[in-house]
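So, here's a batch of structures to check.
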Structure P
Amino acid sequence: MNKMRIFDGHNDTLIKLNSPDQSDGHSFFTDNTEGQLDLPKARKGGMIGGLFGIFTPTSKTARQKQKDPYSSVTMNQKGSDDKSKNALDHSYAREYTNVVIDFAYQLEKQSNGEVKIVRDYHDLEQAMANDVLAMVLHFEGAAAIKEDLSDLRTYYNKGLRSLGLTWSRPNAFAHGVPFQYPHSPDTGPGLTDAGKKLVAACNEMGILIDLAHINKKGFFDVAKLTKHPLVTSHTGAHALCPSTRNLTDAQIDAVGKSGGTIGVVFAPFIIDYKTNDDGTPDNSMPITQIVRHIDYIAKRIGVDHVSFGSDFDGAKMPEDLPNASHLQKLIDALKTNGYGDDAIEKIACKNWLRVIKETWHNRA
């Protein structure tokens, strides 16, 4: 039986592989027990490509103490009340980001043609046609970009095609949501003047704008300003799990109205808030909870506007979907829930491809 092709909206695999404090030294080209995404797992799961995130941790010292970005979040059975984080030093963020970009191109070279960093939609189509894993370079937060945007074109020339305006911390452009539950994503002010200019510049160049970690006011500022479909790469429905990281009904409606798409995250921490006795996330969540969020969004704004956004290598995964090799289980779960092949193909692949094509089409 042929596998359903899957394009995934978010992973942190480049960071996992490139960070000595997170990686166990495994290769992207061998199936390994530690990482959640590598080339063999992608092949087995039917993954044809995705947005490969470049996330800048707080500092080298913090990375040594905190094995993942969620470890600083205080959790308990009543909820979490993460404190607002400080903005990153631009020089540090730039240096870290450049190292990871170089690492991504090393992976492409080492792959002997099996991995391609795609720069336009033709590249993406060719990669899919030739069974090459398509890697879209994505910044999870714009901390590496100068406030005057003087280096944005440089990053575009290096392959940047998708940009999250912020992670869950403030920067020169926007304010991210801290990890709080239960809580509204309305946690602070909207875009700065520099942020508004960044949106316009991304529109001009054809860079996808990701709203996954931005707060509510910033989200709607982008919705008013952008000429492109709204995209949220890895999130869930706030009505089902009231975390700051999830979208309210009004936000979901705005994505649908714009013709965009919402990548539903797989992480139990975000879409099914439960903890163990020690306060650590409980990852026993069934795959049906992912389907539940997909179903909620599809019924509200249509099946054309919901996708996958795993967060592989960035968060703990459900026990039944521990890594990319198990992706077809999610396809089966959608079938069990009554989705036909055409609808599943949209959710698994076509919605992302459509939005990318529309956004990159008018690139400068």
Structure Q
Amino acid sequence: MCTRIAVIGGGSWGTAIAVNLTRKGQNIKFYLRREAQVESIKKNGVNPDYFPEHRLPDLIEPTSDLQQAAGDSDIIFLSVPTSSTREIIGELKPFLKTGVTIVSTAKGIEENSLQTNSEIIAEALSPEEKLAVLSGPTHSEEVMVGKPTAAVVASQEEQTARKIQRLMSNKTFRAYTNPDVVGVELGGAVKNIIAVAAGIAFGLDYGDNAVAALITRGLAEMSRYGRERGAKIFTFSGLAGLGDLVVTCNSTHSRNRTFGYKIGQGKSFARAEEEVGQVVEGIKTARALYQALQEEKIKTEMPITEEIYQVLFAGKSPDKAVEDLMTRDPKREIEEVVSMNKWI
């Protein structure tokens, strides 16, 4: 029996996922909220808002009717910003068929609840419905044109993870599996804050040493927070942790890095956000985690997150934020190494 697949969300990543899924001959229902996008794809074969220079495969069927897209689908890839996840899963719920698999592809944390996307989605699902997460260093611009990419599929059920792994994998896209759902999601979310910091460093022309330090200490910050949330520490050395962190901090394709770069160049928050023109998840994630730190909902130290919040929302100069990071009290780099070597 043919697997029926829908992609919900007509942004850059949703478009790239839909294209990647067609590379093995799979038909895709593609939900876009705006009718103008749907009509452009039907008439001209392109998504006018994202990748207008790329003609979409005929295997992609666009629609602005959510029931038409999702009603008979066996697998639904959900590709909307984290701030819209709760709303869209609520709209989808009446149309979901029994036993459907939902694949979350967004990278963020809900501001008020601190829930990951899969946690938000899980609240709306019944026990018969399955849930997976797709994450990793996957810039949509490169997936669209078939540049070699690796990603990770996380699910608490191995069979579900393997099913999505097979669907996504082809000669240009390799998917791995991981049972650590929370670790995969937190890696993808928190690295956005570090990428904003890296962008600021690039904008200030601080050099490669500074960016390398941010990536390395950012990884430590992500790992500490993840462990506090129950994630497995080794997940952060994988594609959804280190892999995504490296590409997002260094690539001009990254919205978070680009936004930070503009801040480092002296542009205002509003101007930088406007020029990026897409959702910058690191902004909301930084605000959410900073608030949680102030309310002591998070016990671990997150100094980069705190400084990025101060720069974005409290008027602190980027130069002063870097100075305060550099002059913090001296620390051991890796406590576990000290413990293993019994160095006191």
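All of the numbers you see were taken from the coordinates with simple rules; none came from a lab. Every value quoted in this text rests on a predicted model; they were computed, and no experiment measured them. Cβ atoms are built from the backbone, for glycine too; each structure is taken alone.
Using helix-only ellipticity at 222 nm (-39500 (n - 2.57) for each DSSP H run of 4 or more, over all residues; to 500) as the calculated read-out, with -15000 as its value, let me know the right label among P, Q. Kindly include the intermediate steps, with their values, before the conclusion.
Details: P: -10500; Q: -15000.
Answer by label: Q.
Taking distance in nm of label points 7 Å out along Cα→Cβ at positions 220 and 308 for each of P, Q, which is largest? Walk me through the numbers before you get to the answer.
Working: P: 3.4; Q: 1.7.
Greatest value across P, Q: structure P.
Out of P, Q, which structure matches 0.75 when FRET efficiency 1/(1 + (r/R0)^6) of positions 100 and 124 (r between Cβ atoms, R0 = 25 Å, to 0.05) is calculated?
Working: P: 0.75; Q: 1.00.
Value 0.75 for FRET efficiency 1/(1 + (r/R0)^6) of positions 100 and 124 (r between Cβ atoms, R0 = 25 Å, to 0.05) corresponds to P out of P, Q.
As an exercise: distance in nm of label points 7 Å out along Cα→Cβ at positions 52 and 316, calculated from one structure in P, Q, equals 4.0. Which structure is it? Mind dumping the intermediate values first?
Working: P: 2.8; Q: 4.0.
The value was obtained from structure Q.
As an exercise: mean count of other Cβ atoms within 10 Å over residues 36-43, calculated from one structure in P, Q, equals 21.9. Which structure is it?
Going through each structure in turn, the value belongs to P.
Of the structures labelled P, Q, one was used to calculate relative contact order in percent (Cα under 8 Å, 6 or more apart), giving 13. Name it.
Working: P: 20; Q: 13.
Of the options listed, only Q reproduces it.
With volume of the Cα convex hull per residue in Å³ coming out at 143, pick the structure among P, Q it was computed from.
Of the structures listed, the value fits Q.
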